[in-house]
1. Of the structures labelled P, Q, one was used to calculate FRET efficiency 1/(1 + (r/R0)^6) of positions 443 and 483 (r between Cβ atoms, R0 = 30 Å, to 0.05), giving 0.60. Name it.
2. For Kirkwood radius over Cα pairs in Å, for residues 67-250 alone, the calculated result is 17.4, so let me know which of P, Q that is.
3. Of the structures P, Q, report the one carrying the highest value of distance in nm of label points 7 Å out along Cα→Cβ at positions 395 and 475.
4. Which structure, out of P, Q, was helix-only ellipticity at 222 nm (-39500 (n - 2.57) for each DSSP H run of 4 or more, over all residues; to 500) calculated from, if the result is -13500?
5. Match the computed value 24.4, 75 of Rg and Dmax of the Cα atoms in Å to one of the structures P, Q, and report its label.
6. With mean count of other Cβ atoms within 10 Å over residues 219-226 computed per structure, which member of P, Q shows the largest figure?
7. Here distance in nm of label points 7 Å out along Cα→Cβ at positions 35 and 51 has been calculated and equals 0.8, so which of P, Q was it run on?
8. State the single structure among P, Q that was used to calculate mean count of other Cβ atoms within 10 Å over residues 227-234, giving 15.8.
Structure P
Amino acid sequence: MQVLTDRLKKEQNSEGFWSGMLSSSALSTATAIVALKINGDAADKELIQSGFYWLCSNINDDGGYGDTPGSESNVSTSLLCYSAIFFCNSSDAGAKKFLKSVENYLATKGITSDSLNITSSILKFYGSDYTFSVPILSMLALCGVLADEAFRRIPQLPFELSLLPASYYRFFNLQVVSYAIPALIGVGIYLHSNKKRRFSFSRIYRSCAVEPAIKKLSALMPESGGFLEAIPLTAFVNMCLIASGEKYNEVVKKGLDFLRKQKRSDGSWPIDTDLSTWVTTLSIKALGPQLESVTGKESVQKLRAHLLKIQFTGKHPFNGSKPSGWGWTNHSGSVPDADDTAGAILALLEMYEGTSGETTAIINGLIWLEGLQNSDGGFPTFCKGWGRLPFDSSCADLTGHAVQAFVRAMDRFGNNIPVTLKEKLNSCLLKAAGYLQKYQSENGCWYPLWFGNQYTADKKNPVYGTAKVCISLKDSLLNNSLQSDLREKLGKMILLAEQYLLSQQNPDGSWGGGKGIPGTVEETALSVSALAIQHQEACLNGFRWLAEEYRNSDLRSAPIGLYFAAIWYDEKMYPLVYYIEALRRTLFPGITNPSPPTSAG
């Protein structure tokens, strides 16, 4: 364990927290170099060229492209990479070979180089959700891959609706678009400006909406220049605005600067700046009570100050979220979400010294999180809603995480929590437990929303989801404030979850996304944490596999994360922090694991 904790310490940045490192992304690289190429600044030639060569060097054996170098090929990313290579090749002699390889891959998916076929295939794949399909098709058009007739068939995004108050979005089924307002505006203006259409009142209205929509876009732009800190979203917006005659707009200037800063030395771009808040709270959780002994007192002080500093203190300009949540990164494009808020609350409680600043931050965070609970009792990622879309759908691992944060805070503060808040939290916990009971499958598993496994038949990851919820619920049982009826409910769910995880262990001791799926460090370590210490044989076999994997492949990360629009990613820190957490829970059982429930009844 010492070797791993030393490694974790070395990953801390100069400010004392962890930034992590997201995998390079073919999708991000393709969109970034196209945006820079369309802008036409000679100073960007080297950036474009190195990105082009990275794409050529990271094509999959089947001729397609996946979201990460370790991901299976998919149609969307392959098409975007195809258009980038086509547009940015600068007469490179080898470009034709790569283009032909991608064409051969796409042919296996029923997509020919005929642009009408491409358009209909992408629109069919994404259905009524245009927030990713239309930007993809627009980039293909910008790169000259789509002919005029295919371009005319791209649906017009109603960018003028962005001028309505956010509360009106639900009436136009724009809940998902509310998180892609920049794309709605940028891509919508591009389509409006470049499609040749007859005179109509709607066209006149849209023309009048262009200038105020761009003003709204400027107001939404974070200081970093990156919308949601996302490279593809920012690139789509910039390439479309430039193609609409807005090259010298401040949004474009800041956006292109953001893209330039995100480029890596190998020529690639990541999917997002980083997940610094998430990996920092995961690291604190992994070390638990050993945090100070491993990192030092000064380091803990820095971590505490950092988390307190990055809590949102005002209404968020991007989505109107109330103050006091935490987002996934310390950079300005971040938006508050349930998982990072629960993680930050738990991390601050782990480091709690009793100051008024800490107490206020935690209490306000609890209020923010409690206010997010859906009517079904579960917790969504970003916004309370009806559960029809990813951003407002309840999910089990977020709900379990919120339960853990509430129970731990109530145990720590006791009667110092305001009475009204305590009553709300108790009610909230009962509803959350009801949600978890309802959505625990008969075999004992739960499904996560933002994580998957590319080798399972449905690309879902019940092992990850079950392990995460099981860990949260078992940690909740450690707290004396938990009411007896709730304790019994959680205990029953834990027993079922443990039996599911035991049934999914591979013969070699590992866990993947399900039985028979190749194991990863992340899934194996999380399963061991969930089963420690009651199931010693399974955990021991898991540790044997982890040790062998570490010797053979170091701490290779797997693409189990799902970003916006279900884009796969992997994170360098995940294997390390989950491995450390599994070891800590096993080596220090007296303070990390509750006594197991004695029966299912």
Structure Q
Amino acid sequence: MPATADDIHPTMTPTPQQILRDVFGYDAFRGEQQAIVEHVTAGGDALVLMPTGGGKSLCYQIPALLRPGAGIVVSPLIALMQDQVDALIQLGVKAAFLNSSISADAAREVQGRLLRGELDLLYVAPERLLMPGFLSLLEQVQETSGLALFAIDEAHCVSQWGHDFRPEYRALTVLHERFPAVPRIALTATADTPTRGEIVERLALEQARQFVSSFDRTNIRYRVTQKSNARQQLQAFLEAEHANDAGIVYCLSRKKVEETAVWLKERGWDALPYHAGLDAATRSKNQSRFLREEGVVMVATVAFGMGIDKPNVRFVAHLDLPKSMEGYYQETGRAGRDGLPANAWLAYGLGDVVSMRQMIDGGDAPEERKRLERQKLDALLGYCESTTCRHQTVLRYFGEEHPGNCNECDNCLEPVDTWDATQAAQMALSCAYRTGQRFGAGHLGDVLTGKLTERVEKFNHHTLSTFGIGKELSPAQWSGVYRQLVAGGLLEADIEAYGGLKLAAAARPVLRGEQEVWLRRDADPAKRKAQRAERNAKSREPFAGANEDRLWLALKAKRTELAREQGVPPYVIFHDSTLLEILNQRPASLAELGKISGVGQNKLARYGDEFLRVLEDEANRQGQ
């Protein structure tokens, strides 16, 4: 019979390192994990800011196993609690969840186990936790078997300025008020300095020790491409780098999600839609397929993704501009949670800038909120137009310095030229002004290049002094100029003129010749394609060659077989990184297999013989 967490060291109190090794299968803590675990185990409160994939869950799971009583994990992610609990049960940890997805009888059974002291960890939705009856139950548990800790996951949900605001989170101060002796640990992967301050204030964590890990996701390659035909560009990206991989494609609207999912499916991709407009059963079914099957591409709005535990998401693509750097960071952070190479790909154009600014300006939010949203959008536009290392730009936004070029983003791998665009900017601004400040970049580009279209003639714009003065640049280049002028705040979209471009106050010193304008030179598509082909020859693909390896395919097949038998996602059995280490190390015994990262004692007992048999069969085949 498989071991449980209690069986590991029955005669002594285990150390954090022993729990880490024997239960979770890892030899060493990463970053500040050990300091956090020791602080919370000793009874201290903590605020933990750690990037997605950085190992936040261990920071409360290990103290919950070390301290008397049950650890209560507050999570807004109802759809994912089942998989989180399944993963813990695989490790021999006594875990359960309580949310609206289970029956009343099942909920009573879980509450009974909690009251009898039979649980190490209980995941609960904030709405359930705040019910008076449940808080009374927790008081009974505290008096009998005890409460080990409260973990508040996705703590940024407390911020009214954040993109995942949940009002219930603000009531979680009740935990401190009713259970002052129980340590609390609040965790998030996304929090700039103002949000961090709001978490501390709203959750009464002023006395908590703050642990801020680096926000750098070194395994993610950031790439921004100028949008021409976004779907065709997406297809080229997927065909070149992610033919059989799981990934997420984000779109701004529900309609675009559904159209893009159909478009990809027609071209052979196993693509599924996900947005808030779909019925709950469809959303649940599609999410389950994404989590439990290999190679599924989820096309989604931001309704999908917070807390996604699937570790082998190899890419996140954006067909539309996100709303903020926080949103972009969190969404791209769903790639490469296993630490293996992953891609963050964004197609971005002038239309995105105009539509996002219109969305903010035309909304019903108070002016203070609009001003903050404009600032957040401007920071993201600065990232998109940056000519320097993208990892540096991301980290700088979160108040962190990057030591140097990452050599893992498009700007580092394919350096961008800049040019003195002062004269071009003056022409572009003058043209927008002389045409009445109510036309878009396409029309303005036609005027500047002297293209006599029906629309140009209709408005007599061929008679203007700016007609044909910009023939040295192509219409596509003028579109790039206008995109960057809008992103830089020299032009802005006029809502009443349906996106027509008008001069901002910042344009005046440029027109007077008092200020220079330097812009990035959009790369020639053919040159970029050649550079990318050369770079892809030196593949970052973590399974380069492995996908053709019989043993790799056999290991994955065994993992899938075991996962299906138990109704859990394959990564709950073993992560890809663990399988890859098995492939490379080829352990010949249970003792050797037990040294592989991610193989704890419980999984070794349950699955060790099965995977050793796969290795033995392949060795015998090769020896024939």
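1. P
2. Values: P: 17.4; Q: 18.8.
Considering all the candidates, the number was obtained from P.
3. Ranking P, Q on distance in nm of label points 7 Å out along Cα→Cβ at positions 395 and 475, first place is Q.
4. Q
5. Traced to structure P.
6. Q
7. Of the structures listed, the value fits P.
8. Among P, Q, the structure yielding 15.8 for mean count of other Cβ atoms within 10 Å over residues 227-234 is Q.
Read-outs: derived from the displayed coordinates by stated rules, not from any lab. Every value quoted in this text rests on a predicted model; they were computed, and no experiment measured them. Cβ atoms are built from the backbone, for glycine too; each structure is taken alone.
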